[in-house]
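Values quoted throughout were computed directly from the atomic coordinates according to the rules given, and no laboratory measurement underlies them. Worth saying up front: this structure is predicted, and the values here are computed from it rather than measured. Cβ atoms are built from the backbone, for glycine too; each structure is taken alone.
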Structure 1
Amino acid sequence: MPVLNRIADYAPDMTEWRRHLHQNPETRFDCHQTAAFIAGRLRDFGITEIHEGIAQSGIVAIIEGQGPGPTIGLRADIDALPITEETGLPHASQVPGKMHACGHDGHTIMLLGAARYLAETRNFAGRVALIFQPAEEWGGGAGVMVEEGVMERFDIAQVYALHNAPGVPLGRFEGRAGPLMAAVDTMYVTVTGRGGHGAHPEETIDPVAAIVQMAGALQTVVSRNRKGTDALVVSVTQIHTGSADNIIPESGWFCATIRSYDPAVRDMAERRCRAIVEGVAAAMEVQVDIAYERSYPATVNHKDQTDFALAVAEEVGASAGECEPVMGAEDFSYMLERRPGAYLFLGQGEGAGLHHPRYDFNDAVAPVGASWFVRLVERAQPRV
């Protein structure tokens, strides 16, 4: 893989940084120690314009190039997950119940490696905005940073990010123009009837029977309410009722995750899910309370920027190509709603999957991702 030689020289430092972050994971918006570590390294590189405390613990750092030009944004997520690590590695998490199970520690040091190189060479015009974002896993930190005005405040013209991909060959980049990852919504439904002894169901209004009917009927949203060419998933993921084997409970609850790409399909799914739950409730004489929460929008790559990002990936990666869209979600979607850009996957070879307690980022791929970030800047904003 033709990574930049200078960045290849950084590999031992990048590994050391990554393993330090891996041992000290922080979650959601509470990434203050992680942010302090990042800011310290940026200052070591000679970067002086560092804006801290965005979205509580996020950072935007600016590197000035040589000559006038636009600002390109490069983003890395920095938060971990509430998972207990089971790798047994020497650099395993030292924080009980938290670990970097999605490789955000790797994303962070890839952008730090790129920052070090760009600050040394400044072989580009305009400016680079390094965006270190908390709360990707839970809380939509990208959306918060956008609402706090980072795109306008730093005059960012286009924005890019990547995510490691276990199971994809080491150093291979993948992406696609258009929808890449899904919008995600969650429906929570509390069902209330009248409890009683299981031997006398006629004296009850059974919430369990109603929940079972609702769960089954929700499957018709995909099978009967969407066009066959429209992607949609409706999955009931939890059902909780009762505590005794001979008692019909008074109430119970269930939840479902709803994934889609198209805003019109998203609207239809919410409308039909609500109608089905309310209709079954009326038929079975139970009361329902519905909380329908819309979370991250679909991650939609812009065509010109995706073509450009994949072309750059061909220069530094083992290979690059198009992938199928996936039904996972990603809050970089908020940034892509405000500015043109692209999000790619970077293969890290075989190993445990994302969000698995035995997952670990493959340090061998870090120079590849850092080189990609650098080449994006130098190709997008060449020095005159």
Structure 2
Amino acid sequence: MPAKRYLVTPGPTPVPPEVVAAMSAPMLHHRGPEFQAIADRVRARLGDVLQTAGDVLLFASSGTGAMEAAVVNLCSPGDRVLVASAGRFGERWASIARSYGLDVVHLRYAWGEALIPGEIAARLEEAGGVHAVYVTHSETSTGVVHDVRAIAERVAGSGAFLVVDAVSSLGAVPLETDAWGLDVVVSGSQKALMTPPGLAFSSVSAAAKAASATAGLPRFSLDWGRAGSFGSTPAVSLVMGLDAALELLLGEGLEAAFDRHRRLGRACRAGAKAMGLELFSPDEDRSAVVTAIRVPAGIDGKAIVRSMREHSGVTAGGGQGELAGQIVRIGHIGHISVSDVTAALAALELALAAAGADVERGVAVRAALAAHSDPVRA
């Protein structure tokens, strides 16, 4: 009998049957009225999830495409930008900006640390003339969810645009685009929005949209003006799938979805701690996207991830960059239940025990289920 498979990476995430069914519907012409109605509904629903009345633009790309678009549509050659990073995806902002010849002021924190809003504000004032600030909401390489609301409060009034990577956070943890004063928010389909990879999108404030008219960096397929009207053939089936996924998410309700993710994060952290393992990501409710767990000294984290997949059918994430071989990352966003989390914890326990690690056996699942159902913490 084929082995049961569990996907608990922080992306791509499992896709609900309703989304698969929507993507299997007969192909529509992207200029026809039926698809245009779906695309309009998707933009409106994304606006509801982003909590914005501003424009929402769709791209046939990964989230990185929307990140690049947020650079080329806002900036001109030589513009000074501030990037605050504490992991792989925060550093991607700096890489994109440098590739376009921008003057990058890089406030770099150690991987796993949280961005400090006051320090961002101080660097912004010290640098002077900063055109835009680029930050990451959920840093999936470390499991840290940064306090974007507090960062926005400190950036407000500076004259700089605030651009946020919410690729993995959107739909999993609170994010209020208009209320927090976020100029551009970028995200993607393959994380908490439960759709296969291949779609990215951006919310763009009126001020950011106006600035794009005079921005001097080259762009074509990533031009915000073209994205608004589907200047080229869009990913029709993915848009249809995203429409179904957004219907599920909004039908559940954003607050209910945020609570579901908080409970799953609590369960995962509780199970890891019960085994005697050390968390790398913070032990706090904000860390509801992915739990990063240190592997014990002398154990190869890459081998643990491989063992989980080969022997238990559980595909988790490993460490990236400087964290390679040091951590295991269990994602709990999107179409994930507590049963998926407990399966991942059990697989981690088996893999560590087989590798000779001193972990307490048989306690992780009980601790996870207790934390998930605790009415006091909930």
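Using the calculated result 21.2 for Kirkwood radius over Cα pairs in Å, pick out the matching structure from 1, 2.
Going through each structure in turn, the value belongs to 2.
FRET efficiency 1/(1 + (r/R0)^6) of positions 160 and 200 (r between Cβ atoms, R0 = 41 Å, to 0.05) was computed and gave 0.05; which structure, 1, 2, did it come from?
Going label by label, the one that fits is 1.
With FRET efficiency 1/(1 + (r/R0)^6) of positions 48 and 360 (r between Cβ atoms, R0 = 30 Å, to 0.05) computed per structure, which member of 1, 2 shows the largest figure?
Top value of FRET efficiency 1/(1 + (r/R0)^6) of positions 48 and 360 (r between Cβ atoms, R0 = 30 Å, to 0.05), among 1, 2, belongs to structure 1.
One of 1, 2 was used to compute relative contact order in percent (Cα under 8 Å, 6 or more apart), and the answer was 26. Which one was it?
Clearly, the read-out refers to 1.
Upon calculation of Cα extents along the principal axes in Å, for residues 24-175 alone from the atomic coordinates, which of the structures 1, 2 produces 49, 34, 31?
The read-out comes from structure 1.
5.2 is what came out when distance in nm of label points 7 Å out along Cα→Cβ at positions 216 and 256 was calculated for one structure; which of 1, 2 is it?
Structure of origin is 2.
When mean count of other Cβ atoms within 10 Å over residues 80-87 is computed for each of 1, 2, which one produces 24.2?
Source structure for this number: 2.
Work out which structure the value -11000 belongs to, where helix-only ellipticity at 222 nm (-39500 (n - 2.57) for each DSSP H run of 4 or more, over all residues; to 500) was derived from one of 1, 2.
Among 1, 2, the structure yielding -11000 for helix-only ellipticity at 222 nm (-39500 (n - 2.57) for each DSSP H run of 4 or more, over all residues; to 500) is 1.
Taking distance in nm of label points 7 Å out along Cα→Cβ at positions 32 and 368 from the coordinates of each of 1, 2, which one would give 3.8?
Computed on structure 1.
Looking at distance in nm of label points 7 Å out along Cα→Cβ at positions 72 and 184, point out which structure of 1, 2 has the largest value.
Comparing 1, 2 by distance in nm of label points 7 Å out along Cα→Cβ at positions 72 and 184, the maximum is at 1.
Given a value of 0.85 for FRET efficiency 1/(1 + (r/R0)^6) of positions 56 and 88 (r between Cβ atoms, R0 = 35 Å, to 0.05), point me to the structure among 1, 2 it was derived from.
For FRET efficiency 1/(1 + (r/R0)^6) of positions 56 and 88 (r between Cβ atoms, R0 = 35 Å, to 0.05), the value 0.85 is produced by structure 2.
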